[in-house]
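Okay, got some structures for you below.
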Structure P
Amino acid sequence: MPLRPPPLSLYVHLPWCVRKCPYCDFNSHEARGPLPFEAYVDALLADLDHDLPLAWGRTVHSVFFGGGTPSLFPADAIDRLLQGASARLRFAPGAEITLETNPGTAEHGRFEDYRRAGVNRISFGIQSFDDGCLQRLGRIHDSAQADAAVKLAQDAGLDNLNLDLMYALPGQDLAMAIVDVERALALQPAHVSHYQLTLEPNTVFAARPPGGLPDDDQAWDMQEVCQAMLADAGYAQYEVSAYARPGRQCAHNLNYWRFGDYLGIGAGAHGKLTLGAQQAVVRRWKLKHPAAWLAAAGSAAGIGGEEFVAPQQRPFEFMLNALRLVDGFALPDFEARCGLPAEAIEAPLAEGVDRGWLRREGDRVVPTPLGRRFGNDVIALFLAG
């Protein structure tokens, strides 16, 4: 089966934040002194120029500014990057352009400027509306600032808003988790991300776990009750931790989960591209440290690494993403994006069905509720032998 390039997205990493949270394992760095906004945008465009041969002639369907805290960057820097990127790559009409925002960095009037720059979706890292939980998470904002920031964005005419919420937080009980969802729903966002706090390696919380963490049964109760609340309010779950009103799913993240392609520019950014002429899938990532990347961006020295995804690895990588989706995937999409016939995964598919983890619906493969609960076990079926 030939590989066929899927939709293309652009990921832009802006690595600085005011203060690194103790649970964060992203490539983020505390800002010390004035940030080099102009130099960083210059470097981003040079980085994009260096990657362009991987994506000549293709259309960008979504852009995502992640971090760090992208909202530390002024709107004119975001505008210059978007203008430069759209001069180099064709942007689809109405392309989704998301900016991650920390409520503690939102300033009056700036959302209008981001909107004029082309940003049409804001993702707020709220995490909780409980001030005690926010303090224990090391967040720089409080619940009043979270409310105010969301309303500022809405007043600026931005209605495609996501609110990030975490549960199973230190000192949190079921009643507190319910209040968080109620507070989020009162703001009427288009999308809610609701995910469990995990202690990731190489974080402060992993080295020094906080006290008062809910146990597994308590976390499961929080997940079930909050899922039901979101469903009752009209937010359909479409991915493990993502809920949206009709038509408001995150296009950028859907492209990841469907094993789509993405260019990644900026310090530590990752990209994945399908090269039709070579019938290959390549992953490329950039140097992580901002200073090192700034010095080398736009040249081969700015690349932290590159690897080709061998055909026998592709089923696992595909499932690692696609089986996060509530509606699963279509077998023809697997064939197009992995360059393999559906027969290549017939044995693990059959085992997943036998165990009650997967369901076949015509040419679709759908994880069952049991399969979603044991997602890691389901995905492991597809590891190369």
Structure Q
Amino acid sequence: MKRVIIGLSGGVDSSVAAYILKEQGYEVIGLFMKNWHDDSVTISNECPWLDDSNDAMLVAEKLGIPFQTVDLSEQYKERIVDYMFNEYEKGRTPNPDVLCNREIKFDVFMKIALELGADYVATGHYCRKGTIQKEGKEIYQLLAGIDDNKDQSYFLCQLSQDQLAKSLFPIGELTKPEVREIATKLDLVTAEKKDSQGLCFIGKVKLPDFLQQQLKPKEGVIVEIPKEQEVFSHVDTEFNSEEEKLKYLSRKIDYKVDYGKIVGKHQGAHYFTKGQRKGLAVGGTVEPLFVIDTDVNENVIYTGQGKEHPGLFKKALFVTNEELHWVREDLELNSGETIEVMARIRYRQSLQKAMLHKVESGLYVEFEEFQSAITAGQFVAWYSGDELVGSGVIS
């Protein structure tokens, strides 16, 4: 019997995943990760990890599998929380869920599991793993989950071949309603439990409160840039090369305060992100204001009216070599090569047609259609069919 250690989170997905593994004849052990101690930043006075850990324990009891808790809060603080503060300070918007999978679940947690004699680590992610033979070598594929509505392959876009080799995703072939149905039949305590919201493992936090622990509030101005500002008028430029054109399409516009008018005040540019609408507290505009850019050095937030504002849209983005990752290393592009893919720049976004252009310094992703709120620090992931092939941090 192969031994599988499953990350039991206290949610319905990992509960059913554990049950399926048991049915498939694996020796299953449930492990709950405790990753956060500081309850001063959670929104409600409930203690989310305690409830989750109790639910995970009840599920393990019901399924008749051994259960224990591991405390990873130190590594979590170091690798996720500190990284987040650092990114926000630089004016970028990190994706803690993607990082959490790469750094915690499939690294720290996986190492613990392997030390406990596990052959595999399993999670309740809605995605699938494929295996193909190529030149006599086994290659692992990260495939989208069957349930289009719940596919979570994007969150695993930073996994490596080594990590995939040791991973199992038991519910990838199921839809969410089917998972709930199984849990109900088994009378699991998590059957009706709502999907967790908020930061992975920390629960619901007010992000500004959370960030204020390290990033001190400082007052700055909110500037509204009109749609007609000439910085948005595209000059028909002659480009000397494809790379020059891509550089132009993915450029960051350098806004100045006198491009628009001051419409309000804020408590710190690093609390805001591109595309954000809530929290600006500026009224009296015909259409709602959206953040089109933040300048953390000058502490200015630039906004525009309406979700069609030209300041929100771009056709291309750039990923540096240091932040470029191929799940399928065998498909990596060489400098000068291009390939057509489907790509997304956020979890819930439907896949978009795009071209990848590999250059010396990194990779350009050029979309067929304009994309709204391409945000530095977030991840772009690209697919071939239903296989996630690679990803990178938007620079």
Structure R
Amino acid sequence: MTDQNPESPPRPDTLTNAGRRGFLSLTGAGIAALGAASLLPSSNAKAQTMSETWDKTFPKSDAVTHRKITFANRYGITLSGDLYEPANRGDAVLPAIAISGPFGAVKEQSSGLYAQTLAELGFVTLAFDPSWTGESGGTPRNMASPEINTEDFSAAVDALGLQSGVDRERIGIIGICGWGGMALNAAAIDKRIKAVAASTMYDMTRVMSKGYNDSVALEQRTANLEQLANQRWLDAEAGSPAYGPVSLDLKGGEPQFVVEYADYYKTDRGFHPRAVNSNGSFTLTTPLSFMNMPLLSYIAEISPRPMLLVHGAEAHSRYFSETAFAAAAEPKELLLIEGANHTDLYDKVDLIPFDRLQAFFEQHLA
């Protein structure tokens, strides 16, 4: 691990065109890397019901208690979450952390692992499905919005603050992958959030509007927006949104970072039937609001509350955390994990720095 802000690694030649399949080459691979392209019947994205069985991608810990909760965001969408608490907490009033991500994942995957582990370390934690995904409500299914998904974090703070035994003045949040950018945006606007961490962070508005390493020129962006506008006509005529094919069904020749996504979402390591990236795809028009609503415009306003960015030193996405770190005000910390790629920080507990996350939140939610 290193605590510094080194120069970005050389840009892999594969990234410019990586994942640009079919229709969603228009997003500079922002969603294409997660598996969206041409049409698929909308039955691919049915609303889910709450599962009462343990269906996580990680084993249940005897050191915590777990229960499902639901709560509504400001737009009236009902969200589903897993609440984890230390089993031996007694009557203690504890700090709390809301957690979501990665982009296209569900709470039974990485965010749940983070939540359960941090509950073992003494926090009340809430891993939740964002609007339109997993067991949360909202139609049509499998879409995203920089504004509403930012609001989802604030709604999770609402839910934690209503729990008995949670100190409302000691609530933090963690965003993983694409929800790292949402978490930073939420912390900038919601002053109830006392500390924020982002792990293996993506700025989804940046990658969808500008492509990887900001490689999309104005002419490409204009063509992309024209294609999205035309897709709106097709959806309006059909009366329902179009979806891409099931995500990450690799054909061979994909860039390494796409292979790494598939190694998590499409194998026993991380597959979950409710996850968009494992078993579905986003609506083709999902990029629309991401194209001109930059998430991190006000990142400096997180200060004077603290920010921790954690990223794999070998991750293709490392530059997102480095530029966010440069734009943020103190107090801030960038922690690079040597030898780790982007998806390693989803679930590899020997690489995820839970000790540093524990110390960060213990200090700043004290």
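Where a number appears in this text, it was derived from the coordinates with a stated rule and is not lab data. Because the structure is a prediction, the values reported are computed rather than measured. Cβ atoms are built from the backbone, for glycine too; each structure is taken alone.
Can you say which of P, Q, R returns 9, 31, 39, 18, 3, 0 when P(r) over Cα pairs in 10 Å bins from 0, in percent, for residues 52-211 alone is computed?
Of the options listed, only Q reproduces it.
Of structures P, Q, R, which gives 3.7 when distance in nm of label points 7 Å out along Cα→Cβ at positions 188 and 220 is computed from the coordinates?
Computed on structure P.
Work out distance in nm of label points 7 Å out along Cα→Cβ at positions 236 and 260 for each of structures P, Q, R, then name the structure with the largest result.
R
Please state which of the structures P, Q, R yields 20.8, 58 when Rg and Dmax of the Cα atoms in Å is computed from it.
Source structure for this number: P.
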